[in-house]
1. State the single structure among I, II that was used to calculate FRET efficiency 1/(1 + (r/R0)^6) of positions 151 and 207 (r between Cβ atoms, R0 = 41 Å, to 0.05), giving 0.95.
2. Here helix-only ellipticity at 222 nm (-39500 (n - 2.57) for each DSSP H run of 4 or more, over all residues; to 500) has been calculated and equals -9500, so which of I, II was it run on?
3. For mean count of other Cβ atoms within 10 Å over residues 103-110, which of I, II scores largest?
4. FRET efficiency 1/(1 + (r/R0)^6) of positions 295 and 359 (r between Cβ atoms, R0 = 41 Å, to 0.05) was computed and gave 0.90; which structure, I, II, did it come from?
5. To which of I, II does the computed value 34, 27, 21 (semi-axes √(5λ) of the Cα gyration tensor in Å) belong?
6. If relative contact order in percent (Cα under 8 Å, 6 or more apart) is computed to be 20, which of I, II is the source?
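We did not get these values from a lab; they are worked out from the coordinates using the rules stated. Worth saying up front: this structure is predicted, and the values here are computed from it rather than measured. Cβ atoms are built from the backbone, for glycine too; each structure is taken alone.
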Structure I
Amino acid sequence: MKLDFNSPDAEKLLKEHNIGLKLSEARDLQKELGRPMTLTEATIFGIQLSEHCSYKSSGKFLKKLPTTGKNVILGPAEDSGIVEVFTENGEKYAIAVSHESHNHPSQIVPYEGAATGVGGIVRDILCMGARPVGSMDVLRFGDANKNLQRNIAREVVRGISGYGNPLGVPNVGGDAYFDKGFDENCLVNVTALGVLREKDLIHSYVPKVAAEEKWEFVLVGKPTDNSGFGGASFASDTFEDDDDLEQKKAAVQEPNPFLERHLVASILDLLEILKKEGNYDKIACKDLGAGGVTCATVELADGAGYGADIQLDQLHIAGPFPPHVLACSETQERFCFACHPDFTQKILDHFNQKWELGKVAENAGARKIGVVRADGQYVMKWEDEVLCDAPAKLITQGISYDREYEILEIEPVHTEVEFTGNELVFS
């Protein structure tokens with residue numbers, strides 16, 4: 001399906017297909033492509049160029065934060081930051097730190113929204129080569145005197161513990177504040193911590209030799225479905241009075257902490273094997289969150305200035321879903337490895353045979369889905385049909401803004417909250 005955003009019904013096309021772009025943005029991107037977009041391309045641009053994925057408005061402010069220091073091994077360039085803790089016998093030991101918000105999902109589906117936030121942030125730690133050891137949460141809720149806000153708070157706390165406990169990653173700290181300013185949208189910020197040695201760091205992009213050596217992409221974990229589809233665009237938008245909340249609820253992912261626990265163990269096992277063999281430099285890894293398969297593969301490739309050929313019909317899936325949905329669904333408990341082609345089968349066998357992912361969750365497993373290409377073009381196909389053919393950098397960096405802003409000063413109002421067992425008690 002082709003979408004021409006220079007046509008008279010362009011606004012209708014954006015709304016009909018739930019594309020997270022302004023008309024001006026869609027037209028600018030179409031001009032860059034030199035042709036109308038496919039439905040898959042429009043969906044990809046709407047998600048990848050959302051604030052959630054690209055920081056198109058906030059990036060200039062985030063760059064002002066301090067990100068270097070004598071103990072900083074890796075600043076905010078990949079899935080997690082790495083900070084040195086101590087050095088022993090010439091080896092640097094470090095913690096991996098990552099932070100993520102699940103605000104909109106937690107506002108409308110508090111338990112699942114908060115739970116999947118924990119799962120996603122732990123995957124960010126693991127894909128850097130670190131062993132997850134703890135999580136923390138920073139929570140901001142609405143007026144504690146209102147029943148709805150109290151319920152949101154309770155369910156968010158339940159969701160955090162409901163995922164973290166079976167996953168085996170303890171919650172080691174956090175705080176919660178209540179103010180009517182958060183009535184319309186709570187803030188659920190989750191942080192995860194992991195431990196590693198500097199030499200065990202895995203990068204979230206392929207190396208410079210990847211195109212020449214034809215590195216391949218392997219998708220690992222839960223079968224792709226339609227859960228969380230459009231979540232990144234939804235997370236970057238605002239709530240309006242006429243919103244279809246049922247449609248927005250469909251953009252919240254479904255958690256499976258028991259599968260993720262199995263994935264944590266199996267991936268740590270794979271990393272130990274590669275270390276012993278001296279093949280640790282033959283992989284790169286990203287978790288799949290916002291933007292799904294597209295996000296993970298295009299960022300792995302573009303991080304080194306390359307593109308990718310992705311064969312979407314090779315995904316293991318949970319049902320017959322349209323290609324544009326499978327390309328961008330935020331199905332949880334998934335990772336994407338990029339690896340030297342000599343190691344592809346080894347990785348497939350590790351997850352499918354040794355760790356038998358398919359016995360933990362139906363249709364879970366590992367599948368080869370594509371290869372790195374040198375020309376920087378991101379090409380996605382379903383069998384022989386071309387779904388997307390665009391520069392990788394246009395997908396990851398195609399829109400940026402320099403918006404005006406003003407600083408608001410708000411006096412905080414404190415409400416005492418106590419934890420009794422698993423319940424929040426308000427006073």
Structure II
Amino acid sequence: MQDGVLIEKPYRFVAPVAAAWPAKTLVRLGVHRYLLRNRGITAVEVRNQDRLARSVAAGHGVMLTPNHPRTSDPIVICELIARTGIPFYTMASWHLFNQSARDTFAIRVMGAFSVNREGLDKTAVDFAIKILQNARRPLLIFPEGTTSRTNDQLMALMDGPAFIAQTAAKRRAKSSSGKVVVHPIGIRYLFDGDIHAACDPVLATIENKLTWRRQTDAPLVDRIVKIGDALLRLKELQYGILPDNHLTLKQRQNNLVNRLLCPLEKQWLGATSEAGIAIRIKNLRVKIFPDLSLNKLSPAERQRRWQQLEDTYLAQQVDCYPEQYLTEHPSVDRILETVEKLEEDLTNQSRIHKPMRVIIDVDEAIEVSPQRQRDAKSNALSDQIKSRLEIKLNALQSQTRPFTED
């Protein structure tokens with residue numbers, strides 16, 4: 001289980017600092033750029049920020065919905081404030097407010113407010129709706145709900161952002177206050193260093209943990225695939241899944257994910273689900289976790305539930321390795337992402353690799369209809385946000401360096 005993501009104490013809503021000038025001051029002083037340099041990020045390019053400026057000038061309630069490939073995304077997006085002079089509110093996971101008093105104060109100053117991802121947080125949802133209703137500052141929500149760790153592919157989007165935007169649009173329409181719009185934002189990381197020099201120490205460490213000799217003579221992609229296959233096989237054996245060389249990677253991943261989640265879904269939800277992995281995990285954690293935070297369970301029950309939560313986290317990890325990701329469009333960035341994920345999944349942390357630069361590209365506004373189609377199988381606004389993000393990320397792929405073994 002990733003350290004610190006689930007906090008075993010009762011949730012309480014944490015509001016942002018309402019005044020905008022502290023956030024503007026911190027950005028003007030370049031505090032976010034200092035933090036980015038510590039993460040190996042040397043440059044941030046912002047494109048089409050005028051689209052956001054026009055929506056704010058028009059008085060619209062504005063929601064920003066970036067993809068979420070890395071934990072540094074909230075810091076990176078501060079460069080959009082620097083270029084536009086427009087601060088915004090951000091919905092952030094509650095665990096981020098439980099790291100230190102200094103960090104909590106800093107993210108509140110930057111406009112962040114908490115949301116309980118492991119519960120039904122009506123307070124946070126109502127607060128977000130009111131932000132869009134009042135239209136004083138834009139609202140930023142990462143619609144994937146968690147870090148995807150794959151810059152070129154999205155996870156399934158959560159239902160919350162579309163619900164918030166549509167509810168706010170309905171209320172604004174009733175009061176003749178104006179429109180609500182959504183700006184999808186593409187975030188693209190680009191590694192400018194030596195990919196072999198970056199990956200070799202990480203892979204050597206993992207090979208050592210597997211009691212292997214260093215595979216330095218193997219092509220880099222083959223070396224990564226071999227390690228990934230070994231780690232997946234170890235997990236399959238742990239959960240009683242026998243090796244089957246006829247299965248594709250995706251089939252193996254699905255088998256393991258279902259072995260992890262289906263028994264939990266039957267126990268806690270009464271039936272298995274065909275929803276996306278992120279949504280399945282959220283539905284389970286909403287049931288499993290709240291009693292843990294109240295400190296009313298026996299030691300044995302506490303241990304059992306933490307083991308179940310660890311299984312949900314493993315399912316999330318397994319799902320973050322798309323099939324053919326390294327071979328479909330071989331690039332320096334996809335290779336580095338995969339190596340970083342392997343290290344993080346084994347050790348709960350990954351090394352910083354530099355130099356890294358980032359592109360932030362703001363998409364055209366999507367006007368949110370105040371009318372919701374209640375009988376539709378999927379949410380039209382969520383589908384539109386996802387489609388726009390996928391188009392944006394596909395376009396940004398052209399910026400990455402193709403990988404060659406030479």
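1. On the way: I: 0.25; II: 0.95.
Working through the options, I get structure II.
2. On the way: I: -9500; II: -15500.
Derived from the structure labelled I.
3. Details: I: 23.4; II: 17.6.
Largest calculated value belongs to I.
4. Working: I: 0.90; II: 0.35.
Corresponding structure: I.
5. Numbers: I: 32, 29, 21; II: 34, 27, 21.
So the calculation was done on II.
6. Working: I: 20; II: 28.
Computing relative contact order in percent (Cα under 8 Å, 6 or more apart) on every structure in I, II gives 20 only for I.
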